Structure I
Amino acid sequence: MADLIELPTFKGRPGWEFTDISGLDLAAYERVNPVPPTETTTTAPLWRLPDAPLPEGVLVTTLDAVPAQLGSLLSADDDVFVALNDAGERRGTFVYVPRGVVVEQPISLTAVQAAAGTLVNQRTLIVLEEGAQAEVWEQYLSGEDELDGVFNAVTELIVGDNAHLRYVCGQGLSEHSWIFGAQRAEVSRDASLDWVALGFGSARGHVRMETRLAGEGAEARITGAYATHGRQHIDFDTTQEHAAPNTTSDLAFRGVLQDRSSAVWKGNIIVDPGAQKTDAFQESRNLLISKRAHADAIPGLEIQANDVRCTHAAAVAQVDAEQLFYLRSHGIPEGEAKQLVIEGFLAALVERFEAGRVRELLASALESRLALVLS
């Protein structure tokens, strides 16, 4: 199947203007299933969460027998890599939380690409029924640090009326691999989604994140972070679609780039006809550690209602020389001073979360990644 897939042309198809995949030969990769982290040596995990018992009725299982929701948000017609993920046996995870059930402890998911020369199609479906609450942490890892592979993820998040989902998804794949992602969330009436994306590994790829606020009173907060070095290339394409009145979205992405690495964030706020009282914000800020690093931040608005508030901000900058001078004048060595400036730049993301487990784990993940990027 992989050799029959026609890949999008670089700069020839909307959404693929910034990532050149002409060097990708899908036919050279053998399709395999992901494995649990306990069965192989892996790249360093982004976090560690203890296993916890699940309340009655909550399911964390395979996709062998899932309800009709699978494919309701993303289909093969949407994207060539979704079609590739759909072909053959579906592998992945189904998380289901029944109506009114609150899952107190986070649900931890990990998918590992164990062998080089392979293509992994990972699929995740998370469904929260009306009034349910849950927190799901999912990470993608490689079997070894220099593994050459293709990791293709498709994610669907269905948040029912008055339900509340926090979804943290991070990839720490080998920096010799490709990553492709199609992720879409639908948030119903008076529901909320707190979505976190961490892009640390891979050589290059493209990840699409779409949030649709489908019910009145729905809210979404999307937070993204990436830290790259060498010749890594990160590409995030985000959409906040307001399809109902009185909905709110808040997106913030920040990136730190070293060496000759590059990153693209392209974001779009869509306000559908009739989605009055929309309140939407998006920002992307990038800090270049090297003069050869490059970042593009491209916000966009498509507004078809007249009583809305939609704002955006984007910035790409070098490390502030005055801040470095101030710190060095107080006896702090240059390397340590630079790290303090970078940590301060990323602190704004961490502070979007309440004090406790989430803030601590995200801060630790960012700290570990920065130590590698700056080494």
Structure II
Amino acid sequence: MVGDPSGKSEERNLLDEKVLRDNQHAIQKQLQKFLNFDCGMNSAEMVNNFDWIKNFSFLGFLRDVGKHITVNYMIAKDSVKNRMESGAGISFTEFSYQLVQGYDFCWLYEHKKCRLQMGGSDQWGNIVTGTELIRRKLGGEAYALTCPLITKSDGGKFGKTEEGNIWLDPKRTSPYKFYQFWMNTSDADAAEYIKKFTMLAMEEIEELIRQHSETPHLRILQKALARDITIRVHSEEDCQSAIEASEILFGKGTTETLKKLSEDTLLAVLEGIPKSELTKSELANGMNIVDFLSDKTNIFPSKSEARRMLKEGGVQINKSKIDDSFLVNQNNLLNNKYILVQKGKKNYFLVLAV
């Protein structure tokens, strides 16, 4: 409900309770792939700080929390100084954020016996406000552990509010796009990411780096990284589907592979290629391939050019080579909607039947 100014050059948008509760449920569902929430004494536990913050009155928060931390201490933090010096300024709402997060640590220390808070390096100031509050308010001792932010090749950090991000939720980033993201990382980034995002042994990573340096065109590092993290975030089946899908345009994709793809994956693979439409009724009795390629879809500018390319074996429908005797019908529809046409080696077209 209140945005953290750390690492931000401008004010964050404020979210309401319903949106935040929905986000909480979605985040826990994602975390269940990595943490066990039902294993007895060592179960992971997810809590919502609104459950204790909502009980504070404004005056109560000032008396019980604000009096323990000086303004001098707060404005010395980089997250505050940077905003004050930038000209954008900082609202009282965001200025007070470190007190709110600091109190969260204090509450967790007191009620959940939490003595360590971990986070990215941009959270250092907020976390140590918590350790300071615990010391001053409760006379306790708590600890902060931060790690450098993991950045993308453009220097930007991975974050849900950043541009060009990827999501764990397959509805926001399909397994295919997720796999491709890691496949498309630079060699330098892949060498760093494989250490940070996978559970591979260091000896295995060093061997992969060595092999990659000898044959960089094989993208050994990227393949190992993409496979490991896609399986853990999604599943082995999703990873295999992503690998097969990537071969549709870039490798040895087959008709059988194409037919297995879900509509979402198919559209993700074919994103950006030229598209055209016709009606399913036009395909009911079968359509001559020359008419289909020229008059109906304009994939070829003329029938004569379509015939020539067909005669030379340069046309494929759904990854199968065809000739000028071929009839296009509804049996050729992928996901009951689409036909993939390939002209030559690299030119693809997607036809939508509505």
Structure III
Amino acid sequence: MKRVLSLLLGMVMMAALMTGCSGNDSKDTEVTKTSSSESVSNQDSGATSGRTFAIVVRSAGNPYAEKEASGFREVIEEAGGTCIIKYPESATVEGQITMINELVAQNVDAIAIASNDYDALQPALEAAMKAGIKVSSVDSNVNADSRMTFVNQAGVDEIGQTLMDAVYDIAGGEGQWAILSATSQAANQNSWIESMKSIMTEDKYLDLELAEIAYGDDEYQKSVDETQALLQKYPGLKVICAPTTVGIMAAAKVVKDQGLAGTVKVTGLGLPSEMADYIGDDEESPTPYMFLWNPIDVGRLSAYTSIALVNGDITGAAGETFIAGDMGEYEIIESDDGGTEVIVGPPYKFDSSNIDEWKDVY
């Protein structure tokens, strides 16, 4: 929670950051801007000035990705660097590979990638690293050979446990539930789901039945369609858990519009600004509570990590530490896949007691 609250320090800049950088109307959009070389606390802007830092998000039109990119841009520009943001038209591997190759041709200094596939980007990212580009993953990981380190929102098992306990609580410890995920190749979604499935084998959760894992591909209409299909196939369904901001909003709207919030509940990972109308303790509200971290801080920490890699302050090895501006000191640790990661912080719970405080923040 401590680090989640750190977003308040930068919110005064939010409106300016979102203008001209959203990429809502773009497909394979490149946004480049160079700011003045005004120094950032605990950052060597002299070394950063004149450098080019890129982030490739998962898809265009995704509010979470846009906020993540805005945090990345904020840090890079304040440090005097040039920021490039790439928005694939859809959450596909092919679009990201094309953009990585374009960035290599542009000879950027660093690439941060929120991947659409854990393994498929390896040839492109290995080529980038061989060209001297500092590569890190953010939000959705790539394999250990494809990156120098990974900026992770929260620990995989920490998220899995949090979501599994929410399903248990909301379902009353028994009955059918379903998962509405993003794409079947999304590394972060798959890691969290595997963690949840492992936790489910414990005696406490034996009366819960995972009916289906559906995939909305992080597209709103497909997520709506998948939710409607789940409700038709499983009339006794108690909970839909969507570990994706697009999915949870779509599922909550369908459940509310169909008047099913008294029997079916929705939880998962969502943006407060999108979910405020669906969170409540009454039978008309489909979501009792949900979780998330601050996507702006995820983007900001990714930018600080890229800067530290480019400046030679870190190499991505476990045990290294660096200062991420006003976010404080972070340590790079070993990750379960044999690589390394740096973790932003634990998930934060949003419910009826605090959603109004956050709905206008992000």
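Values in this text are rule-based calculations from the coordinates and carry no lab data. The structure presented is a predicted model; accordingly, all values stated were derived computationally and were not measured. Cβ atoms are built from the backbone, for glycine too; each structure is taken alone.
If you rank structures I, II, III by mean count of other Cβ atoms within 10 Å over residues 289-296, which sits at the top with the largest value?
III
Suppose helix-only ellipticity at 222 nm (-39500 (n - 2.57) for each DSSP H run of 4 or more, over all residues; to 500) works out to -11000; of I, II, III, which structure was it derived from?
Of the options listed, only III reproduces it.
When distance in nm of label points 7 Å out along Cα→Cβ at positions 89 and 121 is calculated, the result is 1.2; to which of the structures I, II, III does this value belong?
Of the structures listed, the value fits I.
Using volume of the Cα convex hull per residue in Å³, single out the structure from I, II, III with the greatest value.
Details: I: 139; II: 197; III: 120.
Checked I, II, III; max of volume of the Cα convex hull per residue in Å³ sits with II.
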